[in-house]
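What follows is a set of structures to go through.
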Structure P
Amino acid sequence: MTDKNIEFQIREDSQGQRLDVFLAEEYAEFTRSRIQNMIRDGLVTVNGAKVKTGYKLQAGDQLQMLLVDDAPAHSVAEDIELDVVYEDADIIVVNKPQGMVVHPAFGHPQGTLVNALLHHCGDLAGINGVVRPGIVHRIDMDTSGLLVVAKNDAAYLGLTAQWRTHDIERRYHALLHGIIPEDRGTIDAPIGRHPRERKKMAVEPKNGRDAITHYRVLERLPFAGCTYTEMTLETGRTHQIRVHMAHLGHPVVGDKTYGRRKEKYELVGQTLHAKVLGFKHPISGEELRFESPLPEYFQRLLEEMRLPNV
């Protein structure tokens, strides 16, 4: 397989972002340490010059990244049950359960979606010379719902192109604390790394990247003091829905990072579900749209919240 040279221009909404952070968010299949090593090795250049990992991006910067053939992936195949919604020779769409990590990382080397896919998919052509699934986007460990994964380079490049131009339909359902008075609204607030707690994201008007979330009230639950809401993503920043809704004053029920310290309900993770996923097939161009039912725990809590004795 030949190496790939990817070039693109930095937009205004990425102004001030660290180069390594930007690339780690754009290329979810690479860890941040992998990105940093690529930058140090000169495989990533800005305006034709080698830069440091902490280089602050400027609007109009020309990035060039050389994706070279790699050694075999270290992730092992594991016989883990998958809820497959759709599959063909190029892509697979799965319904990820709450509690499953998407990609192996420190603290989660096994039991991930990638480990399961390596076992399930007997026709992986591989991504960038490595026999592994192409993770185009991620959802948090404690978020459930739909994900599309590429099986080969052509599918991966086609899907990532749609993600960059925001041509993907993504609708999430969530239970939020508080009663939202308006029927619908839009949160347009840049998101960046939290200035003090580096594992968290936050609304950062100066250093954040453009982030837009549209929300629509599905049902108000006055007995529980909560709102059942649908969110549509126009952008895809890390923890975007969780950060935006907390910023609005309506954190996701069960969110231990951005939610309330004392939670009334006994939950393992947040009540956030990637319910709808729509995109063009990266090879055939066919319009595809999938919808996933609410997981049992979510549906059960929703029904409980409707009762006056909550």
Structure Q
Amino acid sequence: MTRTYDLVHRTTYTYAATVTDSYGRTTMTPRDLPGQAVLDSSVLVEPAPADSSSHVDYFGNRTTYFGVTSPHTELVVTSRSTIEVTRTVPEALPAVTWEDTARSVETGDAAAAVSSDVLVALREMVLPSTHVSTGDEVRAWAAPSFTPGRELAELVVDLAHRIRTELDYRSGSTTVHTTQAQLLAQRAGVCQDFAHLMIAALRAHGLPARYVSGYIETRPPAGREKLRGADASHAWVSVWLPGAGWVDVDPTNDQLVDDRYVVLGWGRDYHDVPPLRGVIFTEGSGSRLSVQVDLVPTGSPRFE
């Protein structure tokens, strides 16, 4: 089945004093991938930038740079896209153990099945990163899932289920700087935290895992529960499984990623794919942030 979505992602900054210059980079344009085709996309910045350009970053994500040099007290960045999604959940995954997978990446045996560039990327996704730490707290929490000889596919499903059932989804309970140890101590967070925890648990055991930024459909079919994280950009995990490649799983909603999801980009963690980052020049202090996201089937009502 093919799903076609209209996506609108609008970020508004309102400043306490006049900003003379604003320079930013967005990661707000979905990727073209197997099972996902971008039919149309645009990024509008208001006030109009004096300079703007598009770029593909190290991880292959589509980014847009802009420089606004006219005085302003509000900055609005709106991304619009139309995406066709045909992604399906795998009916079955290869029966390979987590120990064999970790060993093949560590020793380089994985090179027999992948190119040298892919092997480098796999090893990169095993290392700690800015927002992912493989500390003692993570290892202790993850230990019950990593039983000897367990198949990696089963392990991934178990980790996602444990995160969904053992931690509470609570908006505003964390910040971008919340560590995995802090998350486990308070037992509450949001999709970004849950993705980081799952990545940390996998990397702590030598398994390649990357952070995926994107969206899930905001309006569920009749009779189905609304998915967590559907009112903003979402985050999940991609795990490398020999014989299947990268397999995406959403620990926030305890499920494999299907055609209700749109992939924006990926990296080692949130630091590599924030929707918007930049610097401003102003004599004032403080700002107010508003984010609106709508991902709906083409032809459905949506905000403009």
Structure R
Amino acid sequence: MFTLYQIYMLVTSVGKIRLERPGMVASGIMDETGPSMVRMLRSGAGAVVTKSIGIEPNPGHPNPTFTEVKGGYINAMGLPNPGIELFGKEMEVAAKSGNIIGSIYGANPAEFSKLAVKMEEYGAAAVELNLSCPHATGYGMELGTDPETISSIVSAVKSSVSIPVWTKLTPNTHMIKDLALAVQNAGGDAVVAINTVKSMVISPQFGKPILSNKFGGLSGPAVRSIGVRAVFDIRTVVDIPIVGVGGISDWKDAAQYIMAGACAFQIGSAIGTKGIEVFETINSELERFMKEYGYGSIQDMVGVAHE
């Protein structure tokens, strides 16, 4: 249980969204059903980002879609989801319990706008535009590496909903600062960085890629330094809030993202390796560090590495 002092210290905001705790569940794990999202909120997460949801049901890629590697995981799920209409039943359960951020993907501005409107109707506190998935043809990274495309999608969604619009960016580019600027200039409310790193694994015994899709997205500790660098770079060019994600498994990882410029962070792979208790552990140890080094709030830590 948290004391009132702990709760005060760990409070942060991503624009208009107030979080009692700075850590969120990243899209793609423990966020497919209403009960699982409620469970994560009760386990110490300040918010939950849903599985990325599209217009129609999608079975995703055929197996194998997931493999463990040194330093993390590689997955090529292919954005499996029940579609926005059916997902409304899960949102009805989850949105009553706390901050639920609706992750959505589409092929064009019109699809993103339609999905965002539905998420707002379902009670989402904000929407996160998935413009960074590295293993889905016609979606994600294929759209999210062009500033003009990002601008058109963000603008369309902003004109369709009243809730905040976050945009999740890919690290698989040399233009991440340009992409972040495109989000800000189009009226986006926050940048989320980073998504997984495009990668692959080959089986020497079979002489073939392990994943059915050949390529997948690397997550886990191996990508943390890439994510921290991306957040640091983005902080130098935008004024809107940044949410850091990628390879966070303890309080030191979280603190690095905050000091690079993030006001909150997301955790994915570590939920699998350390269990849902990872949020309470990080919250407690981060609070202990803050007291020892004289940080009275998360905001006091944001971006200090730039000073």
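Each of structures P, Q, R was scored by relative contact order in percent (Cα under 8 Å, 6 or more apart); the highest score is held by Q. Work out which structure the value 1.38 belongs to, where Cα Rg over 2.2 N^0.38 Å, for residues 163-226 alone was derived from one of P, Q, R. Going label by label, the one that fits is P.
Any read-out appearing in this document is the output of simple, stated calculations on the displayed coordinates, not a laboratory observation. Predicted model only: the values in this text are computed from it and were never measured.
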